[in-house]
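In structure tokens below, several structures.
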Structure 1
Amino acid sequence: MGSIAVFLTGLIAQGLNISNFLISLSLGMLVVFLITAAGNVINDYFDRESDLINHPERPIPAGEIRPKNALIYSVTLFVVGVILAFPINLCSFIVAILAVALLLLYENSLKNEGFAGNITISILVGMIFLFGGTIFGQLSLMSLLALMAFFSNLGREIIKDVEDMVGDINRKTLPKKIGRRKALLMAMIFIYISIALSPLPYTLFSFSVFYLYAVIFADAIFIYATIIQFKDVHMAQRWIKYGMITGLIAYLIGGLT
């Protein structure tokens, strides 16, 4: 999804002229792919104990890979991702380094702080759009898309913490601090903030009316997720991911038309 988001930022920013940026675009997609993959691997490394309960099917608790090898793999992906960001431009290189620093800070300390960790991960999701903005010189528009991604993902992160309450023994997550229902209400608020921001690309950046038609569909998915979250948090967080994918499609439609 992250690599696709970078590709879409190119289409939105440059349209048919994206062919002039193929090298930078390809490097950018690869950088996001590698750094995101490294973050996922190191997350599995640090979560290997709780995953015995929450996600026993993941590679480490399932015995498919040794923890030490997973750590080496993650470091390798981080290093290669940052190196490939350097030829793009200085701003892209800096964003890549900041992303790695935030990921490591999250795993080292912020993950166990609950809401602070949710915010960090959501910032990282938004930084994908900022990274695309540095490649194609469209930081203002991409900052708005980053903000929308931040709030929708923040809601999803809280819902995921509700889903993992049983296995999160050593984490001070938001649901454990304020309770399941209050946490889900906060998740709903953040998702609705994202929905409230969704018309702005049309009003501020001349996205076409077709964007509005597409983003209404994405917003409907988000609303559906907030309704079912009180009964089934697992399905709710999955539907939010579907809504985020649909939102990416809406950005593409708006940018190209």
Structure 2
Amino acid sequence: MKAKNLYDRLAEKYFKIRFDRTKKLIPRFNRELEISEIKKLFPDPNEAHQYFHHYFWHLAPGWLREHRSYFSKERRAFGEDAFHAMWYLIFKQMKPVKVLEIGVYRGSTLSLFSLLSEKFDIGSEIHGISPFTAAGDSVSKYLDTIDYYEDVKTNFQYFHLPLAHLHRGFSNEGAMVEIIDSTKWDLIFIDGNHDYDIAKGDFLTCSKNLKKGGLIVLDDSALENGFRAPFYSSAGHPGPSRVASEIDPAEFEEILSVGHNRVFKKL
């Protein structure tokens, strides 16, 4: 046991040394850009990911890093630094009002939406659909020792944020589908069940309820777009990646690819 603990500590230290090297200043990434410029300047998804990772550490405000730091501790969240920067620019530049997340987990992204809405004075109406249980899928397992609903509330309270509208259920259940159907959304983040049939159903339901010009962000969907995940990242899972590959470019334009998050704009 002692040997294992020593190995874990050494592995953690080695990871930190390697990760700290990714934070270095890179002049060609060290500039503010419009979302429309990023894909033109960095068409390679690997460079785009580097840009957002760099943005988080060198251009983003301190409060954004503080939010990410809180959720990184004690494994309160998955995700990456680059994703925080991506959401920051989306809210700053596109100012979504009607916002939905499918798959809330412990509220990292949902509370970030609330924080960004507050910082940019948008007044977003933010909704989250989730079973708030340890229910997983073929690629995801979750702790069954957490009251996820209360945990999300606690995490919102930590940042003194107004609680989002939380809807308890699976995204393909009738009551949850009615919520998705109830309005036209500016921004939808699909991060629920990663199995193909469910992810595909989520996309079809959400896409028909998205405003023209609105955004759908697919999590864990970059296995087929040339993204080579660095050691601290992942390219995602087969189900969402297949869904992304099947999106009709005549209906949706992919405007950003940030690691395994891919951002599609409804035409």
Structure 3
Amino acid sequence: MTKSSDADFILTTSNLTKEFKGFVAVNDVNLQVRRGEIHALIGPNGAGKTTCFNLLTKFLEPTRGAIHFNGIDITSEKPAQIARRGVVRSFQISAVFPHLSVMENVRIALQRALGTSFHFWRSGRSLDVLNERAMALLAEVGLQDHAQMITVEMPYGRKRALEIATTLALEPELMLLDEPTQGMGHEDVERVMQLIKKVSANRTILMVEHNMKVVAGISDTITVLARGAVLAEGPYSTVANDPQVIEAYMGTEHTEDAGAHG
């Protein structure tokens, strides 16, 4: 097996730690996210997954440790700087404008990418140049036939697909997906799972996910957190059979629901 070089990893953390008044939420985490992979962060309730995500996107400051993106130390950078570098996060709660059309939601995201977000006095027609790109993004997530639909009228799974389209509009190099299938029925889970697989082409995805079917189905590498520390790492077949991982999930009623809140 060839030895991995640092260039193979788009995102790395070294000794990443977050303490809240003496409580260690994330404890000495060394994460290596390989370029071009779908990397899942899983763990039982309270394992520190969401805190870890908040550290990576700088919504929280680490107590100690370092974060590198494309070999650059981004530990002291602000969330907006990190987003401009190409690290874009999609939130647990659907972050779209409910009373705008599907197309308008994507155009707003494209405006942000153009840097014209505050030009409210400009004619709406000036945004028509974005229509072709917006439709291409909607086609990428299977929503091209719903472009004129008002977002609030769409089923939940399609809203999540729209949210992924608005994330793609910012041209992320690394997409962070926070519980992308949370609260979905079986059919929507299947659709969003296939969508993540599709949009992962030429991109790297790091996701927090509690549904083990999704994790097993599309992840290349899985990092298991427990009590804020890395318990195991590797492909699904390796971590699923790790005695420590099995023990960490014991006591929860259903393994696939474990870690729904991290």
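A value of 1.05 was computed for Rg/Rh (Cα atoms, Kirkwood Rh), for residues 26-129 alone; which of 1, 2, 3 is the source structure?
3
Supply the structure label, taken from 1, 2, 3, corresponding to helix-only ellipticity at 222 nm (-39500 (n - 2.57) for each DSSP H run of 4 or more, over all residues; to 500) with the calculated value -9500. The read-out comes from structure 3.
Only the coordinates and a few stated rules stand behind these numbers; no lab work does. Keep in mind it's a predicted model, so treat the numbers as computed, not measured.
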